1. Work out the source of -12000 here, i.e. which of P, Q, R gives that when helix-only ellipticity at 222 nm (-39500 (n - 2.57) for each DSSP H run of 4 or more, over all residues; to 500) is computed.
2. Which structure, out of P, Q, R, was Cα Rg over 2.2 N^0.38 Å derived from, given a value of 1.33?
3. Using the calculated result 37, 16, 14 for semi-axes √(5λ) of the Cα gyration tensor in Å, for residues 102-205 alone, pick out the matching structure from P, Q, R.
Structure P
Amino acid sequence: METILITGANTMVGANLVAELSESNQVYGVDANTSASECFATYQPTIVIHCGSASEASWVADGEADHTASEWANAAQSAGCRFVLISSDVVFSGPWMFHEEDCQALCDSPEAKAIRKLEESVLKIDPNALVVRTHAFGWSPNSQGWLENGLAELESKKVLAADTTRHATPILATELATILMRAIENDLSGICHIAGAERVNPTQFWHQVAREFDIAGATSELATATAKSPRGFGRGETSLDCQRVRQELGCGLPMLTDSLRKLHEQTENGFRESLGSTTTEALSAAA
């Protein structure tokens, strides 16, 4: 059993990792701004997974700078602890349909450059660190996240503005957690893409959400907004090629239909309802 410290446990990705990984590991969750040195002295983790603002998927990222990742990476390096940075597909911007880890189709926005610089700084501190780029979605611990708000609009039959220009490879955050642990157990390091197997745009995503949640009539009310030359932070093609993780772990990646089915199950098996309290308990236990 590993002792895992998840920083940014109050984020969507962090909260879902806490909930999923707690089933078979000793997991502590802290706010990313918590003192790293105090946490290491108290909990002596074997693995640190950092879920800062850079972990936000391209469709929801706001470009907020992450000022704590390097501090956590330094603390992990000093303690001889494994460090994982959850990063985002937002570093890319087409024109390729799928981006490999070393693809140069990079977004030139200041926000995307800052995230790539963050990735580089972590790997400079610890060359054995694992930097995972992904496009995770899932329930939020405060029940007011991007997914909840979009689903509420569908259920109320409001028109949901969802464009057909951007494309990404979404993966359910709890499925990300499972593959992530396999990557850690197999000592993967450097930059690694872990995402879904299916490339979709926001309109296609919400159409599938409506079908999975049996929201009658909602799909016909979805609005589309196209752009001839999408530019800017989170505006372009950000789909991830995950061939490395497929080859090195020998695992498949989930189709969106399967991820949404599991997402729906989480509303019925108590996962969604308990996520907020699970996160609060993890944060309180580490306080």
Structure Q
Amino acid sequence: MVTRGKNINLFLIDGEASGRIKCTMANWVGIAYKIPRTELERCQERDDLKQSGVYFLFGVSEKTGKDIVYVGQAGARKSGEGILNRLKEHKRNPDKGYWHEAVVFTTTNNYFGATEISYLENRFRNIAMDAKRYDVKNVNEPNLGNIREEQESELEEFIDYAKVIMGTLGHKVFVPLTKSAFEKKNDEHIDITEKIFYFKRKSKKSNKIIEAICKQTNDGFVVLQGSHIEIIDSHTIPATIKAARKKTNIDDNNILQEDILFKSPSYAAAFVIGGHVNGLVSWKTKDGKTLKDIEEE
């Protein structure tokens, strides 16, 4: 299937990228807003924010430093209050103090009813959970509701557009870091277009063979779940990597239990071995070529 371009219109309401942004897309009935927490009150006159819709609250955990998101829904009320009023309620709630901006999805024709927003809330929350980019704050799974197959088809198309919009607005909450390939490293059917690299050396600290695998993506270098990690730190380890190792889920056998993204190959390798290392020569393809060799080619 041919991948086609998308025409997205971003309107900077306040004339600056850090302010409110209205987002529409060609041939799409949806409309999205990116609203900083500090700018909610300035949205009072926007009628489409008084409709039904689904919203996302984005923030950062003070304990872990990881991105967090809460997915919610808001129905239109007879008083003329809808999404915006719900966001204001969250702003007043002391338990919701973590978020700094909201992204809202509604429609240009006020199409969403209770059934539609319940379905969307459920799907958006579960997609975000599966992607594992953000810590999802929803404690319980929202009710999926009962919808006709025609409605499901329309709403899934809306979700596809919303994924593109969300990424454009700066949140990859629906995009998995990568599909784990660790258990497939000896599989001849691995997609040859994937940039998979391997790390293997004997650690002088633990006297164990440390073996890891990473994938180079558009975001950087992802150390994949299933990699074996040296848990003893060297004195040369960068402070940020040392902190990341403490927060990461590694089991009793020193096996990494989640995919971890790094911006550079050296930081990815330092995470694995627990010390300073040149990632350009430490990460190699299955046939022994270093990352440096490939980039020079």
Structure R
Amino acid sequence: MKRVINFMGVRNIAFAITLVLTIASLVSLGTKGLNWGLDFTGGTLIELTYPQDADLAQVRSELQKNNYEDAVVQSFGDTKDVLVRMPTDDPQIGNKIAQVLSASVEGDVKVKRVEFVGPSVGAELRDQGGLGMLVALGGIMLYLAFRFQWKFGLGAIIGLFHDAIVALGVLSFFEIQFDLTTLAAILAVIGYSLNDTIVIFDRVRENFRMLRNSTLLENLNISISQTLMRTIATSLSTGLAVLALLVFGGDNLWGFSIALLVGITAGTYSSIYISCVTLIWMKLVPEDLIPPAAEEQTEGQP
């Protein structure tokens, strides 16, 4: 057998770290809240066409110079098309933005369309996003309770709540804009963390059958050690991909990348020190998964 690492030996220290991170995240969410993007607060969407390839960095710079600091700029379709989103309901904002940007290029910047997203639509998106997250967590718990046992389902859900709260807390503390792409990152984190947790839980269940004389602590340490290289390889490869998005994805993917990076780190940690530790708190025993062996008859047949 490969070397077994005593992961559970430091579970109390890990719980203290978990408690501090969770409380700090909740305090930040309660005091500062989230920096809601235009997808949730409402605003105006302006599609512009440049006479030549658009330089997004220059577009952002020109808008900031003219006191449009809240504008979100991204490419859209062709390299000459630019999408600008702003928290305003000014019906003339499209022409004003086009006039400002035309002054810095040769030719005229033309307005293709202007759409206004009301705050009621943004509030509906926010509510639906939160509801979607809760439905996903509920479905996950039912799946794990059916596939393993209800104690596994509860342990996984506690870990997933931790991952989502920590990721949202980091976004809140650093005031990173929270939009639909960031919400997608939070949902992706839930799926990623669940996958890591299921791998460990599956090995725990298997080791209960193979190592019938081992204690729960021994089983958890063995199971986590057996899946450690897989966990490291998955987290490292995923983290490198997210780092590439963080560096090269531009401003529009900044919040998405940060949420994913924090979530991947928290998910790897919670799979070991939250989901598995919860099994200890609930006193999981082999009989929860395996029916006790039938006693042999010692007396003769009637």
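Taken together, the values in this text are just the output of simple stated rules run on the coordinates, not laboratory data. From a predicted model like this one, the values you see are computed outputs, not experimental measurements.
1. P
2. Of the structures listed, the value fits R.
3. Checking each candidate, the match is Q.
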